[in-house]
Structure formats: C-alpha cells, structure tokens
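*Asks:* Listed next: structures, encoded as structure tokens.
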Structure 1
Amino acid sequence: MEPNRLADIRAQLEEEVTWRQDEIRLLHNQLSFVQSETDKKRLRKALIVMLYSHYEGFCSTALQIYIKSINDENLMRKDLNYHLAACSLSSEFNAYDDQRLKPSHYRQIFKNKLPDETRLHRFARQVDFVKNMDGFWEQAASIPDDIVNTESNLWPIVLKKLLYRLGLPEDSFKEEEGSITELMNRRNAIAHGSNKEGCDEKTYENIKKSVFRIFGKTIRLIMDTLAQKEYLLSS
C-alpha cells in the first residue's frame, strides 16, 4: 500500500479517536464542578455508559476503515489471506447454505422428480461450489461491511471473534480483557437498573485509561498490518 494512502488511513483513524477522546474529556471535566462524592459517583456512572459507547463505536468504525482500505486496493480473492478471502465469499457461502437452492446440474439430472433428500441436495450444492471455485478465486474481492458485528455487547470474546474473522492477531487486546469485562459488567448493570449508586474514582479511571489504550492499540494494529501487507496471502 502506497505511503500516501497509509497516511490518509492513519488520519482517518486519528480523527475518529480525537473527537471521541475530546467528548469523553469534556464530560469528565464536569466532575470538577461537582462537590458531593455521591453526585460524582452518579456522574461517573453516566461516563461509564459513554465510555462503552465510544469503545464499541471506535472498534467498529476502525475495523470498517480497515475493510474499506483493503477493498479500495481492488485485489483478487486469490491475493488475500485466507481469512479475508473467506470474508469476501460470505454471500456465496450463505447462498450455498440455503437448503432451497438446487443447482442447475442437479435439476437437469432429476428434472421434475427431485428427490426429497436433504443430504443429496447439500452434496449437489457442494459439487456446484467446487465447480465454481476457480472462478471465485479470480473475482475481485469485496469484503462486506456486516462482517463487523459487535453484537451490541463487545465483550472480549466478541472482539476476539472479530479479529479472527478479519485475520488479525486475536490476542491483540489480551492485556485489556479485565478492564473490558469490568466495563461491560458495569454498563449492563446500569442499563438493567442494578447499579444505582454509581462508580468510584479508581474504577472509573482504570476503565477510562484502558479504553484510551485500546484506541491507540487498534490504530497501531491496523497500520502495522497494512504497512506490512499482512492482508495479502503472499505475506
């Protein structure tokens, strides 16, 4: 990938981080105007919800930027690493998983007397996929946006699944898993009404620092992968 293209991608990621951090800091600064520790805990509770929103939002947007940067390269499927090639074939896989699909060669053989046999139908779809496999590899790769699915609850295991699907090192955020889990538990407790007291300063600060570290680690992960061309099969 060309240096000017890499610089543009980094700028997009940095811009995405900047406005999110600015918003968090703006809200965080309101704590200095609150005298009561009880009220500060309640404000930190709201900040926890905001931290989760930006954590999920940034990870989702950053991975979308990563996908778009690869799509913009106009590569063939055969050029991508196996994970990304599989991602680009998601619509084809979904079509072949459709039990209603009966390939043309199958219909020609059995005509209007299609046997009601699930395993045979599945085998026919597999034959059709193998028949078209060479053609699939020679097609331009386009990774769909819906590959990035945070499941509305970006637990460490969900983030790990996303990284795995995109062929990125799945343990990239292992050191932050404890803080992410704490953030998730508190955010869900607030949403379900089981956390009414709020959040103490130490816990909040630890979570905030972890979220900010994730921002930085995500940028480095994406930029290193693109710069070293690890999205390519040849790498």
Structure 2
Amino acid sequence: MLRRTLKWFVPTYALFPLALTGIMNLIAYTGSKWIQSVFHLNNAIDMTTKWDNAIPFTPIWILPYLITFAFWFYLYITVAKEGRQAVYRLVTADFCGKLVCMIIFIAMPTTNVRPEVVGTGFIPFVVRFVYWIDAPNNLFPSLHCFIAWLGTRQIFEAKKIRHGVLNGVLCAVGSLIVFASTLYTKQHVIADVISGVLLAELCYAIAKYTKLPNVLERVNERFMTTKLCRFYDTADWRNT
C-alpha cells in the first residue's frame, strides 16, 4: 500500500532523477556556504538598487514565499509523471542551473540589507525565523525563482496534464507570485529574480537541444537495476 502510494507520486523511473534535484540543491546552497566559510570569502556584493528600495517590505508575503516549496514539489512531480524523457530534460536543466549557481555563489557572493522586523504577531515571528535560518547570501541568481520558472517552463511542454493550458497559466501566475514574494520579503533583489529566470531559460534550452539528458538516462538505467528499485517497484520497469 505504501509503495503503491509512493509510486503514484513518484514513478520508479523518476526516483533517482528527482532525488538528484534535492541533492544538488543542498550542494549548491549549503556546499557553497561551506566553501565560502573555509576560504573566508567575505567580499559580498550588495546589488540593491533604487528600484529595490522602492518596493515596500511586506511581511505577509512570507507565506507565499514558504508555500513556494510545495509549488516546486507540484511542478517537478507533475513533469516527472509526463514520462522519462520529460524528467530527464527537467533534471538535466536543474542540475546545470544549480551547478552554475554554485559557481557564481562562490566566485561572486552577494548580500543585501534586510529591514528590521517589528511586531509580536505570527507573521513577524515567521519572518524573523526565516531571516534567522537563511542568512542573506547566495542570492544571485535566485534559486527560488530559477526552480519555479524552470518547472513552469516544463509544464508548458507537458502533453498528458488534464486542462494543460489552464494548468500552465496557473503555474505561470504561481511563478510570478514566487518572484514577488522574494522581493516583498526582501529575501532577494530584482537582479536576483531576473537572473534566476534567464538561467532557467538557458538551462531549459541546453536540456532540450543537446544530448546531455542521455547521460542522465544512462546513469538512471544503472540505478534502476539496484535492489532499492526492485524493492520500490517489483514490476518490470522497462515495460512501463
């Protein structure tokens, strides 16, 4: 029963590729911070502009900012269900983008100045907590925006989704809300958002028009022969 439920969310062929996205997220974000700490890379650049200063700090936007994680989950799981080639393209683009982000985080660390959070209610508490666990670095490009737009871009390619056009439009609106939430919570600046979207477009094109997804496919085929996959799915995966 448990395996059947899990397989409904994550097809067997998508198990390793989707796990790879989480691993790369950890490496790109946390790994770069570790390298910055070890090599004392403290010369962070503040890319805040007058346009960013004109955007008011609006604490309530912390809620859609946090809901973004569920939005990512929906995007990636939905694309994975589209089929193997779709998930290979998605994860290849995701891998390339996060690798680029890690390099930029290390080579050109950025930061910003966060506003003082006042008040004692639930929302101010949540904002202070997010500020506490998420230091203002590794901002450019925005991983939040990169992942949201990359997933949305792939949704527009999907053919098996019910009400595909409506789904794509809603995901695009969801991405815009994600972008706004990063700005209104002062987690990011405009340059971070734009660079995240452009990076998603670049990596999407790389995955679509090159043979890099074939590399992931070959690695995944090896993974599919492991005992873990046989436990996860006793059916013959090659015929699904």
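*Asks:* For mean count of other Cβ atoms within 10 Å over residues 37-44, which of 1, 2 scores largest?
*Replies:* Working: 1: 16.2; 2: 10.8.
If we compare mean count of other Cβ atoms within 10 Å over residues 37-44 over 1, 2, the biggest value is for 1.
*Asks:* Looking at structures 1, 2, which one was distance in nm of label points 7 Å out along Cα→Cβ at positions 165 and 205 calculated from, given that it came out as 3.7? All intermediate terms of the calculation are to be shown ahead of the outcome.
*Replies:* Numbers: 1: 3.7; 2: 2.7.
Computed on structure 1.
*Asks:* Which one of 1, 2 has Rg and Dmax of the Cα atoms in Å, as calculated from the coordinates, equal to 23.2, 81? Working shown, then result.
*Replies:* Working: 1: 23.2, 81; 2: 19.0, 58.
It must be structure 1, since only it matches.
*Asks:* A value of 31 was computed for relative contact order in percent (Cα under 8 Å, 6 or more apart); which of 1, 2 is the source structure?
*Replies:* On the way: 1: 35; 2: 31.
Going label by label, the one that fits is 2.
*Asks:* Rank structures 1, 2 by distance in nm of label points 7 Å out along Cα→Cβ at positions 45 and 69 and report only the one at the top, that is, the highest. The partial results should precede the final answer.
*Replies:* Working: 1: 4.0; 2: 3.0.
That would be structure 1.
Where a number appears in this text, it was derived from the coordinates with a stated rule and is not lab data. Since this is a predicted model, take the numbers as computed values, not measurements. Cβ atoms are built from the backbone, for glycine too; each structure is taken alone.
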